[in-house]
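Some structures to go through are shown next.
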Structure I
Amino acid sequence: MTPQNSGTKSPIALEVWSDIVCPWCYIGKRRLETALSRFERGDLVSVTWRSYLLDPGAPRTPVETTRAMLARKYGVSLEQADAMQARVTGVAAQEGLRYKLEATRHESSLDAHRLLHLAKRHGLQADLKERLFSAHFREGLSISDPQELTRLAAEAGLGGEDVRRVLSGSDFADEVRADIDQARALGIQGVPFFVIAGRYGVSGAQPADVLLQAMEEAVKEL
């Protein structure tokens, strides 16, 4: 790649692998937004949200709360699961997010991810990502129910006919799988995971300062 001077106005690609049902991913989104607001070239950053499924086998129709799922998955008591959720809720609050994790259910995010690929085509991916995160973590709404997804997508600006077509078929399933395959090829084992300018990787919901430093380092080589 030919070096450019620091005054270049070239766009900066930033890809984020995350899952709608991952509480740390919403925290990571807020921290990224803080970092971008402080980045002198933040207006040139183009963010793409990539799909990742923490639990590919999660049911489309929820049968248990997230609390119960955590207790079962980690072999802990419900009280210990409550403590796990309380810790995340406390961290989220520091980023201005008021979580209602006690209202969340263990459910599939596959269809939500398919809609995010549709939203990308219409330039509405960031809007839908925020609406889905808020619905799941702050409002206790379902992000697997087709009717609820249709309403949430409409609130983000997506046309109902396009949304219904996607939800009634398998559109964008290949794109979701491609994102997951790319994550596997990159060695991503957890989310959120940020890739800046195709060269710098940042794992986890790192503080805004860490993300800002990574972006500043990445653009030095553009």
Structure II
Amino acid sequence: MAEQRKDLDEIIPGWSTGKFTIPEWKFDRKPALILNHMQDGIVGSGTYSGSPVEQMREYMKSHPQLIGNQKKLLAAFRERKLPIFFVCCLPRPLGFYPKWGFIFRMATAAAPLGYLDNPEVREGCQVIPDLERRPEEQILYHTGTSLFNGTNLEQVLRHHGVEELVLSGFTAHSTVYNSVVIATDLYYSVVVPRDSTGSPGRDTGNDDFVFDKLMPMYALVTTTDDVIKHLPQGK
């Protein structure tokens, strides 16, 4: 067993200590960029954010590099003609949720009800103007706690021949983390650039734990510049 542990430390730096480092890596197959919850209702007006609106606004104001890094990712994927998808949250589609968990209680109390035919929901699901979404960059609308819930995202990715994902946006310890786990259940390889992935105000203390301890079990956690450096040229 001791010999096996030694071998694993050579293969997985940090295996024994839990202090993982970024290994040598590359994209073996076609990647897509997914930006999660970069929508008015969460990072814009914050009207159905999972944290107080003031905290979200303060976070976005004090972390301009987050959107700056997302713009860098978008530019790199656009230049290489690699697929880009935005996923926005329909916060309260059915009018009821599981009864426990503050995120569900918040949505029940504050979030608009329904789908995109409700103007309030439609407004909150608009991608923020800063990211200058292009018409060919598809928006998908999810329900629940993962970007695969209520969407045909998996079918769209398969259609585009995508097998590796770069996943960024909000919220690191919630929807992004949940989506990483489900994506790997579907056998996608996932890369998360931590410097373009955030959590607002009250929740920022969760980020380091998620990035350093939980996500490395399933995904490669790295930086925006490292992702761009490893991107294939595309078609």
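Where a number appears in this text, it was derived from the coordinates with a stated rule and is not lab data. No experiment lies behind these values; they were computed from the predicted model shown. Cβ atoms are built from the backbone, for glycine too; each structure is taken alone.
Have a look at I, II and say which one yields 31 for relative contact order in percent (Cα under 8 Å, 6 or more apart), as calculated.
I
Tell me which of I, II gives -16000 when you compute helix-only ellipticity at 222 nm (-39500 (n - 2.57) for each DSSP H run of 4 or more, over all residues; to 500).
Source structure: I.
Which of the displayed structures (I, II) returns the greatest value of FRET efficiency 1/(1 + (r/R0)^6) of positions 28 and 52 (r between Cβ atoms, R0 = 41 Å, to 0.05) on calculation?
I
Work out the source of 1.3 here, i.e. which of I, II gives that when distance in nm of label points 7 Å out along Cα→Cβ at positions 132 and 180 is computed.
This value belongs to structure I.
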